[in-house]
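Several structures are given next for inspection.
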Structure P
Amino acid sequence: MRDELRSRGHVFETRSDTKVVLRAYLEWGEQFAERLNGMYAFAIWDVAAQKLLLVRDRMGVKPLFYSQTSATEQATS
C-alpha cells in the first residue's frame, strides 16, 4: 500500500504504518480499510467531516473498545 501511495504522490519520511493508514484514508476515504491486511484496530477522527471512523481487523484479533460520553465529560477529561 505504501508503494501505491508513493506512486500517487504521497511522501513518507518514516517507515511508520500509522502514516500509511492516514495517507490511505486521505486517498481512498473509508474504503481504504478493504485494502488492509493483518491485525489492527484504530480510530480516525475526521475533523472536516466531524465523524469518527473505527476500524478493526476482519477476524477481530485486535480488540477495539469505545465509550460514548457526554460533551460535559469530554470537556473535563
Structure Q
Amino acid sequence: MRADGVAPAAIRTPINSHGWETPAADRQLMTLVPYKRIDEPEDIAQAVAWLLSDAADYVTGATLFIDGDMTVYHHFAAGG
C-alpha cells in the first residue's frame, strides 16, 4: 500500500482569480512565484497521474509540492 500527498500552491481557478485579474495584481503575485507562472489545473493532474502510475511504484510516504518553488521562496515563507 502506498500513501502519498500532493501540496499545490495557488492554482489558476475562479476561486483565486483576484490574484491575476488585473495586470497590477498579476505583477504583485509574480513577486511571490519564483517560477513566474501560476499553477494550472493540468500541472496538478499530470503530477497526480504520475503518482498513480507504475513509474512512481516505489514512491510512498512522500508529499509532492507542486508550487513553482513558492514554499522555499523567502517572501512566500514570510506570508507574502
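Assuming 1.9 is distance in nm of label points 7 Å out along Cα→Cβ at positions 18 and 66 as calculated from a single structure, say which of P, Q it is.
The correct label is P.
Also, I was wondering about something else. Thinking of P, Q, which structure, once relative contact order in percent (Cα under 8 Å, 6 or more apart) is computed, gives back 19?
Source structure: P.
Between structures P, Q, where is Kirkwood radius over Cα pairs in Å highest?
Greatest value across P, Q: structure P.
Throughout, read-outs are computed from the coordinates displayed, never taken from laboratory work. Computed from a predicted structure; not experimentally measured. Cβ atoms are built from the backbone, for glycine too; each structure is taken alone.
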